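Novice: For reference, the structures are reproduced in the following blocks.
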Structure I
């Protein structure tokens, strides 16, 4: 018996934004999401900070000089930009807009400053998810376990965490990352539901119109 064909509904892509204090797990969750959903488009930010030993140019960030960053920002080529821990970060505009138009989802790993700027420009396209650590002690432990920052940098990140966490109410969803697998499953559920939102399914109107015509022909 032949299986019935699956109707594919064209849709506009969404912008899935993950934010958290440094060390709460958003980058790990982003990596898991891309592995599970290779069809997603990762928004690779530009940054003026130094590359960490574990980071790869063009994969984690585009590492550029401050002068180049300022030129991009001033030309309007960045959807958002922010200063975090004394360094500048920004999201290139063109690849994001191209992906959404093509029906591809774009994943963002950015802080609350960048998220609020994206809200101002493209709110209906954005699904904002804030990741909380289960406790301050666990956050410190994770930062120390990462072993990529000096003690002074870790202390600064812990101080900034209070400011970052204060913005949790501005996000659509908030997840407490106590268990990585549980948090990841919740994140996937959010993605699945948001992909099905009516306003993103651009192909629904012609399907509804066709159904109406078919029903009319059956009842005339």
Structure II
């Protein structure tokens, strides 16, 4: 079988359509074409074309994973979960006929390649992610150390990394609790029970909440 055409896509100038024996077969990132040495007129076996289709999937998935990384830092677990979802088959209904077709998911070995490439290129780094998460949660919202630890565990961060970063942190739960009370109390005016429940959901103990609220009431 012979490659008969390699042409830029109309919608995405970073990808090209590859035709084999006069029919569209797959698309590739424009840089992949050079890396793989594809040229019009080259002949390939079925096995070689299947391998090129895998490269097509790899390129598409790597681009999507990069976009997912760039919206905000991601932990390795977050990315692994994202990629795992791409291995599931998807169903699509035709707007014209209403017929439902099922498209197979990406091969697991391709998702592992994507994950390994992202780690190798330093787009994924659990320690950097944990530092970002810690600072973001303290600065933007404020929360307890206990809840932060739980969130980082859920993100797949190693316990030793969590403990190291928490030990480096100069803020205390008392400071965070006072900050949240000053920032959010107006929303719960006249309903201290509801405000207490909100603060408890941020991971603070009821004893600490009660003491902080009483101190605020004494100062008012």
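Every number here is computed from the coordinates shown, using simple stated rules; none is lab data. Values in this document were obtained by computation on a predicted structure and should not be read as measured data. Cβ atoms are built from the backbone, for glycine too; each structure is taken alone.
Novice: Of structures I, II, which gives 5.4 when distance in nm of label points 7 Å out along Cα→Cβ at positions 93 and 205 is computed from the coordinates?
Specialist: Working through the options, I get structure II.
Novice: Continuing with the same structure: Taking helix-only ellipticity at 222 nm (-39500 (n - 2.57) for each DSSP H run of 4 or more, over all residues; to 500) from the coordinates of each of I, II, which one would give -14000?
Specialist: The value was obtained from structure I.
Novice: Right, something else. Consider the structures I, II: one of them gives 11.4 for mean count of other Cβ atoms within 10 Å over residues 85-92 as calculated from the coordinates. Say which.
Specialist: The value was obtained from structure II.
Novice: Moving on to the next point. Supply the structure label, taken from I, II, corresponding to mean projected area of the Cα convex hull in nm² with the calculated value 16.2.
Specialist: Computing mean projected area of the Cα convex hull in nm² on every structure in I, II gives 16.2 only for I.
Novice: Then there is this: Given 10.5 as the derived value for mean count of other Cβ atoms within 10 Å over residues 53-60, which of the supplied structures I, II does it correspond to?
Specialist: Corresponding structure: I.
Novice: So relative contact order in percent (Cα under 8 Å, 6 or more apart), computed for just one structure, reads 31; which one of I, II is that?
Specialist: Clearly, the read-out refers to I.
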